[in-house]
Structure 1
Amino acid sequence: MSDGAGNFRVPPDAYERYMGRWSRSLAPAFADAVGVRAGDRVLDVGCGTGALATELVERLGGAAVTAVDPSEPSVDACAQALPDADVRVAAAESLPFPDDSFDAAMCQLVLNFVPDAPAGVAEMRRVTRSGGTVAAATWDYRDGMTMLKAFWGAATAIDPAAPHEGGMPYCTLAELEALWADTGLEEVDGGALVVQRTYADFDDLWEPFTFGVGPAGAYCVSLDPEQREALRGECFRRLGEPGGALTLDGRAWFVRGTV
């Protein structure tokens, strides 16, 4: 498996082509699930290029939104896109804010790439006021994220020793709820969020894997050309050998708890 956040320290355009378009589809549903409302001060932990932060700024205004990420290229892209928000380079495990600074702290699609996820959630809890909300959303890597399920199914079909994002520790609602409860959060609950993305054709889906983004991209670029072509062919077959545009589902689990 990849080195976590390291495989996301890539040019912003590469991330956008690979996962950013999915992140931007998920952000409105995640914000709705958390119950973000006017007047809230919200922290986006692991903001990447700004999918969730953009949604929050649209709802709350830039002055109410703070965003952090350990990747300087991503922070630069997010800050340029959202000049009125407070965007900083910082890791989830060491948030540079006083206690009780926010009404909500949110983490979209990054929890499994935080080197010490329990410490990151504890930090989110620390900087959120009493009565505030701490929330995260992660893909259902084991079954519900069609793009990644097809990729890793193809990978293990041609290479039984291939890694798999389904082995990550926070891929189910039960795992997320247990982490939230262990961190001392109360009124813990969550559920499924399902979004869709349409690709112009199979190449539109496949090419971003070759950019080396995330665990799947890192695995793809580690292969020699013959192996990579075999992987491409098997992934194409598993998606029904589409001849034109294709629309895929992506299911994420979200969890929320009260400080």
Structure 2
Amino acid sequence: MISTAPAALDPLSPRSIVLSVLLGSHPPTMPVRRILEFTSLFDLADGAVRTALSRMVAAGELANHDGVYRLSGRLIERQAEQDAGRQTPPADWDGTWWTVAVLSERRPMAERRTFRSRAIGSRLGEVRPDLWLRPANIDVATDLPDALVTRGLLTNVDEQQLVAQLWDLDGLRARSDAHAARLDVAGARLLDTDDRALADAFVALAGAQQFLRIEPQLPRTLTREGGGEVRARYDDVVTRFRNRLATFFDARDGGRISTAVR
């Protein structure tokens, strides 16, 4: 079972802030000047941010072209997974399930970790490391390496019991409630003129986005637990955040308003 219990947000290191702001930007690019302006909201020294950027380029997480940084590699897929998490799942479900079975008996650790990350990003539930399932009310990645992906009805299975086995439904509800509450506070604070409210809202939005990336988007016929309230609040808060951030940037560059962060 994939853990969905409430957890503390990732530490606000220069790396985590840069990744989060680029993951929330469309396209996922930003000039270094903009990045330094944004990270100044968190009282980070320019030198620390530049060091983090260099390390991220060396690790293949970012690409740099003439001082403009963009997401690279697996992070492009992660952004797509996050964007999908903000979408409301279809109301209808035909009762079929996705089944993903790993064909290899032995895989290197790096391959197992990559596969697991992509499976979770597809909102699959883990039966065991080589077998993953989920209701087929949404699409999943069908290009998972060395895996058989099928779709069909399950027989002789209590589907609600299976869902409870695959996902921690109580944890989902607790985590959903926690993020909804954080977003409510962040949205109210964005009415203040203090720029620190931007930083606080960013933390709340990043945490909610991490949750929505793995929230399984289950059919309502199987469970009422989910991220619907978080999605609604996220869309409202991110709109306020984007408007405040545009004003923040505009005050620093004499009229060129950025609307990159979505």
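Any read-out appearing in this document is the output of simple, stated calculations on the displayed coordinates, not a laboratory observation. These figures come from a predicted structure and were not determined experimentally. Cβ atoms are built from the backbone, for glycine too; each structure is taken alone.
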Practice task
Consider the structures 1, 2: one of them gives 65, 40, 27 for Cα extents along the principal axes in Å as calculated from the coordinates. Say which.
Solution key: 2
Practice task
For structures 1, 2, calculate distance in nm of label points 7 Å out along Cα→Cβ at positions 21 and 109 and state which one comes out highest.
Solution key: 2
Handout entry: With Cα extents along the principal axes in Å, for residues 37-140 alone derived as 30, 30, 29, matching label from 1, 2
Key = 1
Fill in the blank from the handout: Comparing 1, 2 on distance in nm of label points 7 Å out along Cα→Cβ at positions 13 and 197, the highest sits with 2
Handout entry: Given 2.1 for distance in nm of label points 7 Å out along Cα→Cβ at positions 69 and 85, calculated: source structure among 1, 2
Key = 2
Practice task
Name the one structure among 1, 2 that helix-only ellipticity at 222 nm (-39500 (n - 2.57) for each DSSP H run of 4 or more, over all residues; to 500) of -11000 was derived from.
Solution key: 1
Fill in the blank from the handout: Structures 1, 2 compared on FRET efficiency 1/(1 + (r/R0)^6) of positions 53 and 157 (r between Cβ atoms, R0 = 35 Å, to 0.05): the greatest is 1
Exercise for the section: Assign the value 17.2, 56, calculated as Rg and Dmax of the Cα atoms in Å, for residues 101-228 alone, to the correct structure from 1, 2. Expected result: 1
Practice task
Identify which of structures 1, 2 gives the largest calculated value of mean projected area of the Cα convex hull in nm², for residues 117-164 alone.
Solution key: 1
